[in-house]
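K.L.:
Scrolling down, you'll hit the structures one after another.
Just so it is clear, none of the values below were taken in a lab; they were calculated from the coordinates. Since this is a predicted model, take the numbers as computed values, not measurements. Cβ atoms are built from the backbone, for glycine too; each structure is taken alone.
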Structure I
Amino acid sequence: MSSRERILQRIRKAQGRGGSRPSQAELEAVETYLRAHPRGTLPKVEADLVARFRARAESMQSTTEEVAAEAEVPAAVARYLKANNLPLSGCVWPQLAHFDWKGAGLALESRAANGDDPVGITGAFAAIAETGTLVLASGPDTPATVSLLPETHVAIVPAARVVAHMEDAWAIARAAFGQLPRAINFVSGPSRTADIDQQIVLGAHGPYRVHIILVRG
């Protein structure tokens with residue numbers, strides 16, 4: 001039994017539940033509750049969700065661009081990096097390895113990130129128009145380190161995956177995964193802190209810059 005399982009077993013024992021894992025009846029009860037539980041009051045998010053998402057993301061110091069089709073993504077990434085005098089090398093999600101990165105002049109390795117990668121390129125499971133937030137789901141082909149370790153994070157977001165609210169993102173995640181992945185990260189702009197003298201400092205615990213490319217097609 002792993003340390004995690006022993007901890008969960010002690011918690012379940014303290015709660016008066018048997019075994020180290022939830023029973024099928026308990027799992028079904030949770031699913032029933034989630035399906036029946038009504039949402040709270042949500043603010044209206046109207047008009048073009050992509051436009052709303054871009055405005056909110058840019059208000060948190062992300063930069064954004066739209067392209068018409070996936071084939072335009074590598075050139076858009078290269079254009080952004082060159083315009084900002086940033087390195088043309090780094091890592092990319094294995095899920096995005098099929099893009100013609102080399103043809104756009106980019107030297108990207110399909111793997112998880114390490115501390116030396118200047119640029120990390122990811123997709124996004126979803127994006128939230130209300131808050132301008134990216135939703136990233138971890139997995140073998142979508143390692144979380146690619147959005148967390150490099151100083152520059154570029155995210156490729158299908159316009160069809162822009163939803164109005166966080167609750168919508170959770171709903172499609174449950175439908176898509178069944179059992180949620182080990183980590184789902186919500187990214188709202190570059191990393192920042194105001195711990196010292198209440199002054200905002202970017203890049204304190206992650207990327208200094210976040211660039212989002214929305215794919216309409």
Structure II
Amino acid sequence: MKVAAVIVCAGFGKRIGEAKATILLTGKPLFYYSLKTFLSINQIKQIILVLQKKHFKLAKKFITSKKIDLVEGAKKRKQSVANGLEKISDDLDYVLIHDCARPFIRKQIVMKVVRELKKHPAVVPGVKVKDTLKQLKGSLVKKTLNRDNLFSIQTPQGFKKDLIKTAYEKYKNSSFTDSAQLIEKNGKTVKVVEGDSLNFKLTYREDIYLAKAVGKYGKI
């Protein structure tokens with residue numbers, strides 16, 4: 001099984017206050033940790049790191065394998081992903097799409113996704129929603145949602161390469177927030193495997209403080 005991994009790290013970090021590529025954990029940029037995890041997996045034959053061009057020099061300090069290619073990102077995530085997909089080698093059949101803002105991705109979770117790709121066209125990790133969810137109208141509660149079948153979806157999301165490339169081309173002018181959503185729009189099934197609560201995404205400033213605390217106690 002030959003797999004490519006696209007790590008998206010071209011975000012400008014408007015909500016977090018700085019570009020994702022320049023955020024440091026224990027002295028290393030966020031993307032370093034995803035690279036380390038993906039490099040440890042034999043099935044992954046190519047890793048595509050998508051960055052703003054001005055961050056290539058930083059990335060090169062942490063590139064230790066010929067498996068890694070640098071690709072310039074775009075202003076919007078979906079175009080950055082599309083740029084990464086275009087770089088995938090022709091002889092690879094599957095692709096994982098991962099946000100560098102999830103630095104605590106573990107090898108076990110990646111392998112769950114990879115194994116299920118043998119049976120499903122798209123596979124994503126997810127964790128059951130723990131909190132009570134309420135749908136609002138304005139600032140008032142409209143109803144409380146049943147959370148039994150609700151999951152928070154994480155990355156890496158895995159796909160058959162040709163399927164996701166075709167979907168990105170077909171829906172390039174659409175507004176979407178999730179790669180697997182494109183597979184759903186095409187009427188294909190998406191398999192969810194158990195994710196990891198530590199595989200959280202750094203979105204706001206307080207997430208950096210949480211990530212540094214996790215790093216301090218030896219989780220990275």
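K.L.:
Distance in nm of label points 7 Å out along Cα→Cβ at positions 94 and 126 computed as 2.5: which structure among I, II?
P.N.:
On the way: I: 2.5; II: 1.9.
Only structure I yields this read-out.
K.L.:
Suppose you compute percent of Cα pairs over 27 Å apart for every structure in I, II: which one lands on 32?
P.N.:
Clearly, the read-out refers to II.
K.L.:
Can you spot which of I, II the value 13.0 was calculated from, given it is mean count of other Cβ atoms within 10 Å over residues 6-13?
P.N.:
Derived from the structure labelled I.
K.L.:
Upon calculation of distance in nm of label points 7 Å out along Cα→Cβ at positions 46 and 142 from the atomic coordinates, which of the structures I, II produces 4.4? Present the calculation step by step, with values, prior to reporting the outcome.
P.N.:
Details: I: 3.2; II: 4.4.
Corresponding structure: II.
K.L.:
Please state which of the structures I, II yields 0.15 when FRET efficiency 1/(1 + (r/R0)^6) of positions 22 and 86 (r between Cβ atoms, R0 = 35 Å, to 0.05) is computed from it. Numbers along the way, then the final one.
P.N.:
Working: I: 0.15; II: 0.90.
Label of the source structure: I.
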